[in-house]
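Listed after this line are the structures, all set down as structure tokens.
Values in this text are rule-based calculations from the coordinates and carry no lab data. A quick note: this is a predicted structure, and the numbers were derived from the prediction, not measured.
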Structure P
């Protein structure tokens, strides 16, 4: 069984952060990754592309993926999102 994703309110420096948003009716994602004290970001991308980047970076770095989703855009088909 896949590990659940964890919902957070702000980027987590020890994880890969996927931020969900909506633009023109479509869900978008932005991936944030800490580099020391600063976060680098992909900027807004189509959700499939952002999710793919987040999974790849998490797998390569051994980090968990955390999700910022203030508008409740998460779809159950993406996996389990826990508080």
Structure Q
């Protein structure tokens, strides 16, 4: 069971090392702020909360990512990277 926890922690560490992860969170925040400003100009109040886009796109992103992964694996495309955590 220790191997599983070790792999989970390594995976989370690799996630937070990726700059694309931070860019996506920042972009989501900026787009939410712009949407709220547009809603306030149009309706006088905000209609949805700040992370409404994030909650509504999780399913689409996970399904799209899994589909692209299956296509890449099925097509024989793979990438091996050295592990920096061992």
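Key figures
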item	result
With helix-only ellipticity at 222 nm (-39500 (n - 2.57) for each DSSP H run of 4 or more, over all residues; to 500) derived as -26000, matching label from P, Q	Q
Structure from which 16.3 was derived, Kirkwood radius over Cα pairs in Å, options P, Q	Q
Parent structure of the calculated result 43, given that relative contact order in percent (Cα under 8 Å, 6 or more apart) is the read-out and P, Q the choices	P
